[in-house]
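Next up, some structures in structure tokens.
Each value in this text was obtained by applying a stated rule to the coordinates, not by laboratory testing. Fair warning: this is a prediction, and the values are worked out from it, not measured in the lab. Cβ atoms are built from the backbone, for glycine too; each structure is taken alone.
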Structure P
Amino acid sequence: MSGSPNRRARYRLAVLALIVACGLATLAPGVARAQTPAASVLDEILDQYVRDGLVYYAALRIERRAIDRYIQSLADEPQAFEAWSRDRRLAFWINGYNALVLRTVIDHYPIQGASAEFPTNSVMNVPGMFTGREHLIAGRRMTLEAIENEVASFGDPRAILALGRGAVGSPRLRSEAFRDSQLEAQLQAVVEDFATTPRHVTLDCTGDEVSVNAVLGWRSGQFEGAAPSGGDSNRTALERAIVAIIKPALFPSEQAFLEQNTFRLRYIDFDWRLNDLTGGPPR
């Protein structure tokens, strides 16, 4: 380059400033991404270790670096978290809950408990599993129950069914992360799977009985919010809500049975065995 030394020096400084500016511009999105855990990371974990709601816990425990890094990324509150869309925040909490359940299980795997109330390998044999053990997420120390309450605060009972509790009786843990851009379709798929899986919903037309997963009773307050206004005054809000949630996913003959409105409602005993696929599915 021709010109005076001072001119060449000014040119080099200008180029250097441009390089630094470009470098910072490139870094900024990376910083933002570090504060916003990528669903694709959890996608890879769930796709690799989860099959039909069951988990290869032994393999996940051995190859745990990815889930440990993902959960570490949840610790700080994401940038502008409160300004996120409703669906983005809800997906964050659902994904966080499900990932923390998985890590808590592998932290204690293989689970061996002596409780007379629960199976030997049940997550309920992990001390403080849902109510006593705290996790750092979004800048807060929260138990799994507190995170579930956060999910419930969004007022969508379908989100409760998206939470995997590490048990055979839990609604099926999906093999993909939840995303704000797909959340409506994903939650609808959760309900359809729930309503058509016999261990969650069974219609006995001959015996005039509807049996449902006990989770609906545990979180009756959230599910009652889905009850249509009006309706049969002889039915509780929870009964009306259950019908409203499961009916669209059922066969026409099953829908007609519900419409007769003569059924009795009962809860299915919750299966607290660990949803472990290691060595084959639970029998």
Structure Q
Amino acid sequence: MNRVIASNNASPERVIVVDGGGNGDFTSIQMAINAAAARSPSAASPWLVLIAPGSYAESLTLVNHVHLAGLGGGATVALQGSTSPLIEAAACTVRGLRLEATVSPLIRAASNFSGKLTLQEVGIESTLAEQDALRVDAGQVELTDCRWTVGGRVVVNGGTLIVRRSHLIHQHSSALAPTQAVIEVSGGALFLEFSLVENKAHPASGGSAVKFSVQAPTAVKVFYCVLRAASGYSVDATVNLTAVIAACRMNAEINTSKIGGVLDYAYYAAL
């Protein structure tokens, strides 16, 4: 296998290859992460774990400045662990993985997390009702060029969620599942740019594209997005908050009784 330098300023001696077939440095992603962590990675001297195509039956605890990159495209490296969460956040970048598991949440930034996790071209395709894709309790999580279909939610209970050029779908076929939004925010901050957020839940449960509850966020900025609700408001809230929502299109209204600020959007019921 040729060693390819993907990104993150990793020099050849700071690259580890994972191949489940035995043609790399390790057959386990976590073993490779742990080996890199033992070499004192830093922002100036990061390590890169390159992952060969295949399925890996493991859950991952990430390490600061140890970046992961799947080889062969985002659909060829599947993570299939059975321990929740499937990925525990650290200050690093994860690119080109597909997450396949029944645990919830699939990704977690715990309350003691203070860094930034960047997810690029990470895919999820699961319609299991109430299985959450992501829970952000602290720190920052950024999604770039991701496509997620999940039966649960993206939950922000603190910290910051940044979504760029991504497609997030809440979809399941269970009439008994509780009403959920695609993105549910209770505190923290939310930034959405150039993304599609749509709720395709069972009509009996329905829900908004984005909903704010419990605690008002510190900042909300939504630019050039399409927000589709299955029922109710495209953007809903049970707490009073100020937001900047500009150049967006929606199939339902914003709950302006709770949400104020700069609200510039086009409403099309048939969108």
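For which of the structures P, Q does the calculation of helix-only ellipticity at 222 nm (-39500 (n - 2.57) for each DSSP H run of 4 or more, over all residues; to 500) return -1000? Label of the originating structure: Q. Largest in distance in nm of label points 7 Å out along Cα→Cβ at positions 53 and 245 among the labelled structures P, Q is structure Q.
From P, Q, which structure was volume of the Cα convex hull per residue in Å³, for residues 109-228 alone = 151 calculated on? All intermediate terms of the calculation are to be shown ahead of the outcome.
Numbers: P: 151; Q: 83.
Answer by label: P.
Each of P, Q could give Rg/Rh (Cα atoms, Kirkwood Rh), but the derived value 1.00 comes from Q. From P, Q, which structure was relative contact order in percent (Cα under 8 Å, 6 or more apart) = 21 calculated on? Computed on structure P.
Give the label, chosen from P, Q, of the structure having the highest value of FRET efficiency 1/(1 + (r/R0)^6) of positions 45 and 117 (r between Cβ atoms, R0 = 30 Å, to 0.05). Display every interim value, and only then the final one.
Numbers: P: 0.45; Q: 0.95.
Largest value of FRET efficiency 1/(1 + (r/R0)^6) of positions 45 and 117 (r between Cβ atoms, R0 = 30 Å, to 0.05): Q.
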